[in-house]
Structure I
Amino acid sequence: MSSSRVAHVERVVAVLRRWSDALRLPSDEARRWLRAGWLHDALRDAPEAEMRRWAPDIEGPVELRHGPAAAARAELEGETDADLLSAVRWHSVGWEGWGRTGRALYCADFLEPGRSFDRVERGALAIAFPDDPDGVLRQVVTRRLNHAIAQGWTLPPESVAFRAAVCG
């Protein structure tokens with residue numbers, strides 16, 4: 001990973017750590033959140049051919065392959081936690097079958113403080129997460145998908161189903 005990618009991952013993990021502490025999660029769940037944070041962008045900087053090798057069935061832009069590729073590689077290397085693997089696999093697009101780990105990673109990836117846009121608003125959402133994880137998730141889903149639509153991007157079916165499940 002590039003140094004900027006490592007810094008992003010460290011910020012995501014720091015956000016997840018703060019939230020898991022504030023929520024007083026059981027230690028096994030807190031560790032799952034942190035492992036998901038460390039793994040989510042493990043192959044984000046990999047060459048396209050490597051991402052295609054690890055995630056050959058993913059349609060759309062190569063950028064959408066890094067989560068499924070990282071999950072496939074983690075599974076090959078012995079990771080068996082289905083909740084963690086689904087969080088890593090779908091962290092860029094969302095997935096309606098997620099438990100708390102996937103939902104937290106999706107939010108932390110968007111709300112980590114190193115991103116340059118809407119810093120004040122995103123910071124407020126990050127602070128609010130432990131008190132209102134579902135409300136913050138709805139706002140993150142809405143912001144992420146509205147941005148994608150405004151850019152003219154086609155939403156993956158997983159994103160559409162996730163929005164319907166979260167936002168109604």
Structure II
Amino acid sequence: MKIRIEIDEKADETEVTIRCREVDEQVQRLQRTIAAAHGGEGAARIRLQKGGKEYYLPPQDILFFESANGRTWAHTETEVFETRLRLYELEDMLPHSFLRVSKSAIIGTAKIYPIERNPVGPSVVQFRGTHKQISVSRQYYRLLQDKMDFGGTEHGKQAK
């Protein structure tokens with residue numbers, strides 16, 4: 001894949017063009033990631049349930065997903081919602097700022113504040129603006145560290 005940036009001082013707005021032979025899953029994922037990062041029209045939203053109602057939240061509002069007792073939960077700073085999606089399905093559709101950190105959890109790296117490292121057991125991730133935290137398995141810690149070092153920030157930088 002080539003990435004090219006052209007500067008046009010006369011452009012009214014930023015335009016992203018994807019040139020491809022066919023629209024496959026990778027191209028669709030790229031389109032969703034760009035739309036979500038921009039937050040504009042067409043940005044991906046995840047359908048969640050709570051109290052018999054359906055909510056549609058942008059991924060950047062979600063701190064982490066966790067799976068327990070056959071159910072998958074989405075945590076925001078103040079609320080917990082349920083989703084019918086499994087973690088492996090979420091992995092395929094979430095922006096690259098999300099990362100699997102254990103068998104039962106995926107986190108959004110944009111709002112991570114401290115990471116309490118434990119070299120012999122699970123480490124603990126805490127999030128800005130909330131008391132919520134989640135454990136990171138030792139086998140996933142290095143991936144998280146790399147993601148944080150190379151661009152899991154709110155400003156859209158992404159590791160790959």
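If relative contact order in percent (Cα under 8 Å, 6 or more apart) is computed to be 21, which of I, II is the source? The value was obtained from structure I. Of the structures labelled I, II, one was used to calculate distance in nm of label points 7 Å out along Cα→Cβ at positions 74 and 106, giving 1.0. Name it. Here the read-out was taken from II. When distance in nm of label points 7 Å out along Cα→Cβ at positions 10 and 90 is computed for each of I, II, the one that comes out at 4.8 is II. State the single structure among I, II that was used to calculate distance in nm of label points 7 Å out along Cα→Cβ at positions 2 and 114, giving 1.1. Source structure: I. When percent of Cα pairs over 27 Å apart is computed for each of I, II, the one that comes out at 18 is I. Matching task: -6000 is the computed value of helix-only ellipticity at 222 nm (-39500 (n - 2.57) for each DSSP H run of 4 or more, over all residues; to 500). Pick the structure from I, II. Here the read-out was taken from II.
Looking across I, II, the calculation of Cα extents along the principal axes in Å, for residues 18-65 alone that yields 44, 21, 18 traces back to II.
All of the numbers you see were taken from the coordinates with simple rules; none came from a lab. These numbers come from a predicted model, not from an experiment. Cβ atoms are built from the backbone, for glycine too; each structure is taken alone.
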